[in-house]
Structure P
Amino acid sequence: MDLYQAIQELYEEKRRLDQAIAALESQGIASVPAPRRRGRKSMNEEERKQVSERMRKYWESRRGPAEG
């Protein structure tokens with residue numbers, strides 16, 4: 001296959017793909033929703049205090065009675 005001919009065929013295929021993409025976009029089919037953000041949710045100060053208190057009580061119960 002001639003290199004020039006291969007390039008011409010690729011340009012033709014690109015033109016067809018561009019037309020197909022444009023047709024889909026005009027119908028609204030190509031619009032894809034943004035992926036949902038994953039990860040930890042941020043906590044406000046009150047929520048941090050609640051978690052801190054829960055964890056303090058949890059570790060107190062894990063340690064058992066205070067030694068001293």
Structure Q
Amino acid sequence: MDLWQQIALGIVIVGAINWLLVGLFRWDLVATLAGRMRFGETSVLSRLIYIIVGLAGLGAITIYWNGIL
């Protein structure tokens with residue numbers, strides 16, 4: 001697994017943990033870190049984080065294509 005795949009996988013894991021927190025506690029870690037306290041609120045920073053997580057998810061698809069998992 002190359003470095004970019006490891007980074008993408010790490011970001012995807014963080015994103016998955018965020019969704020776990022949303023599902024269990026209705027608490028959005030990304031929104032909190034970006035300065036928003038209410039669920040569903042977005043800022044430019046939180047939207048950027050969501051975009052990075054989404055792109056990392058797309059990048060993580062290459063892990064399957066390379067037969068690593």
Structure R
Amino acid sequence: MAEATSHVRQFLSAGLSLLRGVTGDDAYDKYLAHIRRTQPDQPAMSAEDFFRAQLERKWNCVNGCC
């Protein structure tokens with residue numbers, strides 16, 4: 001019984017991870033990992049600042065090319 005529960009939890013965890021990747025919900029987590037790996041001495045943006053910057057980058061270009 002415990003083994004079956006473990007398999008179900010692994011399956012659900014993998015599904016949730018996949019869903020977060022597809023929807024972009026894990027973008028901030030990926031950003032933090034990147035900053036810690038490439039610029040450990042630099043402070044990371046807050047989640048709010050990160051998502052605001054993402055929206056500005058997406059919508060500030062007039063024709064959507066940038």
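Of the structures labelled P, Q, R, one was used to calculate distance in nm of label points 7 Å out along Cα→Cβ at positions 3 and 35, giving 3.2. Name it.
Q
Matching task: 256 is the computed value of volume of the Cα convex hull per residue in Å³. Pick the structure from P, Q, R.
Going through each structure in turn, the value belongs to P.
Computing distance in nm of label points 7 Å out along Cα→Cβ at positions 27 and 51 for each of P, Q, R, which one ends up highest?
By distance in nm of label points 7 Å out along Cα→Cβ at positions 27 and 51, the leading structure of P, Q, R is P.
Read-outs throughout are calculated quantities, based only on the coordinates presented, and are distinct from any laboratory measurement. These numbers were taken from a predicted model, which means no experiment stands behind them. Cβ atoms are built from the backbone, for glycine too; each structure is taken alone.
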